[in-house]
Structure 1
Amino acid sequence: MGSEMKEVDLSVSLGSLKLKNPVMTASGTFGYAREFAPYVNLQRLGAVVVKGISLEPRIGNPSPRIVETSCGMLNAIGLENVGVKRFIAEKMDSLRASNVPVIVNILGDTLDEYREIAAQLADVEGIAAIEVNISCPNVKKGGVAFGTVPEMAEAVTAAVKKQSRVPVIVKLSPNVTDITVIARAVEAGGADSVSLINTLIGMSIDSKSRRPGLANIIGGLSGPAIKPVALRMVYQTAQAVSIPVIGIGGIETVEDILEFMLAGATAVQIGTANFINPRVSEDAVEGLAQYVKEQKMGSIRELIGALVTA
C-alpha cells in the first residue's frame, strides 16, 4: 500500500494549511494523539486535532459521562482537559515528535479567555492551526452559546484571529436555526475555514431505574445517527461561504468521506469511530488512495463539491 500511496494525489489545502490527505481526527475523540500512537501510524494522517484546551484545567462532569444510543453515542465529558499551560509544557513535545500537522482545539467561557489562550499558543512551535470551539456558553451573556448568535461568533473569531499566527478554523454548532448565518459571520470575522458539525444536543433515559443515562442529564450526540444532518449542513455551508469546509459527523468509512467531499467538504474529521476501531483514520487514508487509483483520478480534489443535482 505504501507504493500505491505515492502514486495518487490525496493532498488538500485549507487556505494556507497544506495537508497530505483530507483525513483528520476530531477533537475529544483522539486524546492528545499519544494515546493512539500504539495503534495508528500518525504520520499517515492529514492532521490530528487534540481535545479541547481551556485557559485553566477542567475536571469535567461526574460519571456516567458516556452512554451508547441507537446508532450513536451521547457524551457529557464536560470538556475535561489539562489547561493551556500544562498542554504546552506536557503535551506539545510528543505532538511535535509525531511529525503530523497538529491542530489545537480551544474553548472558553468569555471572549477574554479565547483571546488569552490564543495569545499563549501564538509562539508555540509545532502548531499547524487553531480550531475554535464556539459551542461553549458565554457566561457573561447568560450562558448563551457563542456559536448560536452571529455577532458573538464573529467577535470570538476575530479575537482569536488577531492573536494567531497560524490558520484559524471555527467549529460550528448544529444547534441553530440556520447554520449558514453563523458560517458567514465567522467568515466575516476572519476564519480561514470552518469545521462542522459539533454534537447535537440529546439525552438518554434508563426506564428501569427511571434515571437519565448521563449524570449531566443532557449531552452531545455523535456517531452514525447524526451523519445525514451533518451532510446537509456541510452542503448548505459550502454553498454559503468561500472558505474551505471540514466535514464532521458520523464518518467511519471511505464512502462516508466521499459523500462529505461531494457535498463540498475539502477535508473531514473522524470522531466517534475512533472508539470502535482505533485504526479507522489510517484505514480511511489507505481506502481513499485505493479509490483514487481505481477511479484513475488525477487528484482527490476532483471530488470537492462535485455533487450532481440536475
Structure 2
Amino acid sequence: MEIDKLEDSLGRLEHDSGLPSGFCLALLQENDWSFVIKLHALLETAVSQLLVHALGGEELVDVFSALEMSNTKTGKLAFVKTLGLLPKAHLEFIRALSELRNQLVHRIRNVNFNMNEHFSEERKKRSTADASKNLADKWGFGLQDGDAVPETLARYHFKVTGQLSGSSQTASQNRETIFFLIPKHVMLLSAVVILDAISMVNRYGIHIWKFLMECENRAQFIKSAENIFAKAKIGDPEDPFRIKEMLERNNPGVKVKLDDDDQPILESLAGAIYTAYKQLYDEAELLIRDTKE
C-alpha cells in the first residue's frame, strides 16, 4: 500500500477542513464514545467540503454545514448520492455511523460505550454466517478480505497478515475475523478510505473516481494528457484549455480542475479523457446490443 500518497491525501483534506495535521489517525487514541462522535464529525465536515467542491461555490459552505447528514431526502448524503460523488458502500458506512452516533449522544450513560461489546451483540442478533459477514463487510470494506481480490471501493486496501496455524507461511487474514477482534481500528481504515476518496474528488474532479476505480490501464490516459501538455509547450499553449472545454461540453458532469496557477491538472485531464472514452464505449455497446436485438 502506498501509505505516503494516502497521508498526502489525508493531509490535504485536514488542511482544507481546518483540522490539525494527523487528526484522522489520532482518533484511535480516543475512547470508543469519543471515537464515534469525532469520526462522525470529521466525515460530516468532509462531506460538506465535497459538496462545496462539486458544486463550485464556497458560499454554500454554511448551507451544507447546516443540513442533516443522513436524511434520505434532504440530507448531505442525499445530495452526494444524487450527484454520484461516492459509491454506495461509502454512503452506507456513513449512514450506519450516523445511526450509531445518534444512539450514543441521546443517553449520557453511553459515554461508557464499548465497541467490541456492541458489535459482539450485533453479531449475536444475526442468525446466519452470511449476515455476520455482511456486517463486517459494511464496516470493514477498507480492509482486504484475506487473499480475495479487493472490491473497487478504495485506491489502497489495508491488509492484515499473520502466520498460518502449524506453518511458517503467512497469509492475509479474513476481514470478518479481524473486524470482530478490533472493530474500532477496522472502522477507521474504512473511514480513511472514504476520506481519501473525498480528497481525490475535491482535488481532481468528480470524474476521478471512475478513472481510479474502473480504469484498467490508467497509463494510457495519463500518456494522452501528457501528450496534450507536451504539444502545448512547443506549439499552442491554449490547446489543453480547448481540450478541457470540449470534454466538459460533450460530457455532462465532467469538470477538469485547475491548479493554483489556473492550469489544467494532469490527473484531472487524464481522468476526464477516460470518462469521455468510457461514455463513448458504453454508448457503442448499447448501440450494438440494440442492433442485435
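Every number here is computed from the coordinates shown, using simple stated rules; none is lab data. Since the model is a prediction, treat every value here as computed from it, not as a measurement. Cβ atoms are built from the backbone, for glycine too; each structure is taken alone.
Matching task: 13.5 is the computed value of mean count of other Cβ atoms within 10 Å over residues 246-253. Pick the structure from 1, 2.
Working: 1: 26.0; 2: 13.5.
It traces back to 2.
Can you tell which of 1, 2 yields 0.55 when FRET efficiency 1/(1 + (r/R0)^6) of positions 46 and 174 (r between Cβ atoms, R0 = 30 Å, to 0.05) is derived from it?
Only one of 1, 2 returns 0.55 for FRET efficiency 1/(1 + (r/R0)^6) of positions 46 and 174 (r between Cβ atoms, R0 = 30 Å, to 0.05), namely 2.
Given -20500 as the derived value for helix-only ellipticity at 222 nm (-39500 (n - 2.57) for each DSSP H run of 4 or more, over all residues; to 500), which of the supplied structures 1, 2 does it correspond to?
Attributed to the structure labelled 2.
Between 1, 2, which one scores greatest on relative contact order in percent (Cα under 8 Å, 6 or more apart)?
On the way: 1: 21; 2: 16.
When relative contact order in percent (Cα under 8 Å, 6 or more apart) is computed for each of 1, 2, structure 1 gives the biggest number.
Upon calculation of FRET efficiency 1/(1 + (r/R0)^6) of positions 30 and 214 (r between Cβ atoms, R0 = 25 Å, to 0.05) from the atomic coordinates, which of the structures 1, 2 produces 0.10?
Numbers: 1: 0.70; 2: 0.10.
Computing FRET efficiency 1/(1 + (r/R0)^6) of positions 30 and 214 (r between Cβ atoms, R0 = 25 Å, to 0.05) on every structure in 1, 2 gives 0.10 only for 2.
Assign the value 2.3, calculated as distance in nm of label points 7 Å out along Cα→Cβ at positions 14 and 118, to the correct structure from 1, 2.
Values: 1: 1.6; 2: 2.3.
Of the structures listed, the value fits 2.
If you rank structures 1, 2 by Kirkwood radius over Cα pairs in Å, which sits at the top with the largest value? Show your work: numbers first, answer last.
Details: 1: 19.4; 2: 21.1.
Structure 2 gives the largest value of Kirkwood radius over Cα pairs in Å among 1, 2.
Out of 1, 2, choose the structure whose coordinates give mean count of other Cβ atoms within 10 Å over residues 110-117 equal to 19.4 when calculated.
Working: 1: 19.4; 2: 14.1.
The correct label is 1.
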